[in-house]
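Only the coordinates and a few stated rules stand behind these numbers; no lab work does. The model shown is predicted, which means the values in this text are computed figures rather than measured ones. Cβ atoms are built from the backbone, for glycine too; each structure is taken alone.
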Structure 1
Amino acid sequence: MQWQDATQRFDEAVGHRLDLNPAERRCLAMLVHGSQPPSVLAAGVGLTRSAMTALLDRLAGRGFVERQRSARDRRQIVVRATDRARSEVIELYRPLGEGGAALLARRSPSELETILAFIEETLALQTQVTEELEAQTGQTGQAGERP
């Protein structure tokens, strides 16, 4: 729990620094992996489509996201993080990335294999337990408000 609390505290500090609420920060985090349709973002953040539209309007108005026509289907819209958003987020997370890389550089290949296996197993366990808890409570989505 301490690791999760520390991670959440850092993410909240990043959100505060960028003046983002938790749903807005989660949306930007999803866009780091590339453009997404608004429906995928809504499901991932745990918002209704109309609430996601309002969130995207706020982020676009502040220069964090852009809406574009899909290259595959011009009838569809995708959302992408702007270069400004990417650079600001990267700058804030850089100390963790660099510090983590330095920590890993001190480990042997065997230790790194053990660390990777532990992380993969822990993530799988957390996903499983989270999905079971969500099923028991009727909750859907990954974070934020209920749809």
Structure 2
Amino acid sequence: MFEKILVPVDGSAHAKRAVEMAAALAHCHNSTVFLLHVIRDLSLPQEILSMIRSGEVTESRSEILEDSAEIILDNARQQLTAAGLTDLQSEYVMGNPASRILEYAQEIGADLVVIGHRGLGPSDGLLGGVARKIVNRTTVSVLIAT
């Protein structure tokens, strides 16, 4: 039923729960799991920018964000591997999270998107902004992990 499961990850506890749920579903349906991290096009906090200017941090903004993306994806891959999955792929892209997730789901022909109900943003309301936009704008089945 679900051949391709897309799991957007941002390092949050809710994303980890989404990975856990996707792993269980992938076992049941013999699915491929696609992990996606979207790097937002936002500036770094002033403290980190100051450290870059002073030479304390030698990586560029993009290197810091790409390194963070790799760590987030590696943690999710480890979680899936520990659950016994081997058929998985991971990638990071830049842009608006909701738009890029929807584009990626279409590109890979996802049958299901498993996403945490909240990300790293403020915690008011039932759904975070990205999860809400995904649910409202997609034709793909969505499972919200809480």
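The table below gives the values:
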{"read-out": "Which entry (1, 2) yields the derived value -22500 for helix-only ellipticity at 222 nm (-39500 (n - 2.57) for each DSSP H run of 4 or more, over all residues; to 500)", "value": "1"}
{"read-out": "With relative contact order in percent (Cα under 8 Å, 6 or more apart) derived as 35, matching label from 1, 2", "value": "2"}
{"read-out": "Structure from which 0.60 was derived, FRET efficiency 1/(1 + (r/R0)^6) of positions 19 and 131 (r between Cβ atoms, R0 = 35 Å, to 0.05), options 1, 2", "value": "1"}
{"read-out": "Per percent of Cα pairs over 26 Å apart, the highest-valued of structures 1, 2", "value": "1"}
{"read-out": "Which of 1, 2 leads on mean count of other Cβ atoms within 10 Å over residues 3-10, largest value", "value": "2"}
